[in-house]
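For reference, the structures are reproduced in the following blocks.
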Structure P
Amino acid sequence: MSSNGVKKLGGGSWLGSTFGQLEDRSVPSVVSVSFDGAGQLRVTGDADANNVSVYIGGASASVAAGAGTVIQGPSSIQGVVRGVYAALGAGDDTFRLQTNGVTSLVNTDIRGGDGYDNVSAYINTSGNVTVNLGRSDDQFYFSGTAANLNVDGSVGNNRIDIRLGAGSFNSVTVDSDERASSGRDTVNITGSGQATRVNNILIQTGAQNDTVSVSYLTIGQRLYSHGGTGELDTITLSGIWLERGNAIEFQGYERLN
């Protein structure tokens, strides 16, 4: 050891005998937000785990970042929001969308991307809602109304819970079959009773053993569900009202409750 307290290592290297503790400088994920004159609100995540909530009022909106996330762009918006486009990107993301007394939304498009995503939407609108959960094991929760609700589970063991309020829906579609999903999916669609009327419900869950439940609503035209190629798919129907001349069809299920 030299006189200045520094150890000499082999090969002529030098190493201080004492090091201070390094400061934690973890980098937060970044969510970009923009709002244009046509009323389109865009939320774009990065490749990390994003945590963001969007709240829409009558003529304003706010975007709040959760733990480990920062907002790049406006977090407070003045103006009527007519469309929401959220692309969460890769990473295990958490996204929440809530509307308060809003009927102005025409289109809502949420894309989870890769990662284990948790997406929830509390919406009452006469517009269209489209959700693509992307790859991995994802969770989606919907509560409210919409003209058309389309959920693509893609690949993974997905849990999809849909709570429909009173009113008329043109279609509710849950499709995890398009890319030969191999996940064990759980799909629950629940209405508010006979006052929840859906013209068409289409459910496709792909391969593996899936569980589907549809309850407490009125079918205006058709309920069709395909369990895919799983060996032990289960569908449960309860409290279903059928208008005259309409049909319930299901294929690929080993258990019917």
Structure Q
Amino acid sequence: NNMSGFGTIMKTSEGTVAESVIKAPGSLKIAQAGNPERYFYGVGRSFMNFNTRQTLRKAKDYHLARTEWEEGRLEVEPAFNLNWEEFRPLFRRETVASVHTQIYQVLMTTVKMVAGEFNIRTVLDHSTFDAWKVAPLVNADESIYTINGPRQLHYDRTQRRLMGNAARWWQGGVRKLGINTDSPVVPQEELTYQASMACYYGWKPYEALKGITKIPAEALMMEHRLGSISVGLDADFCLWTGDPIDPRSSCEMTVIDGEVTYEASEKRVF
């Protein structure tokens, strides 16, 4: 199975689980190529695509049947299935699918299948190597977000040169572009450094800052609470010695929900 389950969106602050969790389920994690086929003999991309499609079809059929009954268009109540019940917010577009997808053939399938065929809000995790070639398809669906990483450079054998992944996505017109570390592949505390490397290889610093704040919040449909410093949003912010995209800068203080949760003057961690 190349679906690991539903993730939870939470804040990294002290307190109970109920206080930390802000959305559950937060997203469905799907892995398309690159990892699942290594685990068992004969499990290639064709089988993985079949498996993803048939699972989503079963979930969608269940959702549509339950919806018809809830709206009074179906007399007999369909059997309640806890396994498929969690999928229903996906088809109501209330949550997203976070898809491990990287080279352009795989990413093209993600866009056409998950976002296109099933009309699910899709977050393209990784989107590395030559995936930027799918930019025209990504631009055609305004609900797709591209969260690039952990690799920030790619040697293109057709053009015979190194190029920055984020820069190529940007050149392709993709504006809903963020950064990830694929932790623990790259430690999560190096998120800002990932953004720095994206700029080193051709991206724009201000857009990179948005790519680790506002864009991820929008991708997870949490922009009404997170991602920017605005009136009415949660009081979450950090104080830095300088530009967070500059590797020479460091975080001095972190505030979550208006409470100081980290202060470097007491104990510096990073």
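Work out mean count of other Cβ atoms within 10 Å over residues 47-54 for each of structures P, Q, then name the structure with the largest result.
P
I have 0 for helix-only ellipticity at 222 nm (-39500 (n - 2.57) for each DSSP H run of 4 or more, over all residues; to 500), calculated from one of the structures P, Q. Which structure is it?
P
Going by mean projected area of the Cα convex hull in nm², which of structures P, Q comes out largest?
For this comparison of mean projected area of the Cα convex hull in nm², the top structure is P.
Computed from the coordinates by the stated procedures, all read-outs in this text should not be read as laboratory data. Predicted, not measured: the structure shown is a model, and the values here were computed from it. Cβ atoms are built from the backbone, for glycine too; each structure is taken alone.
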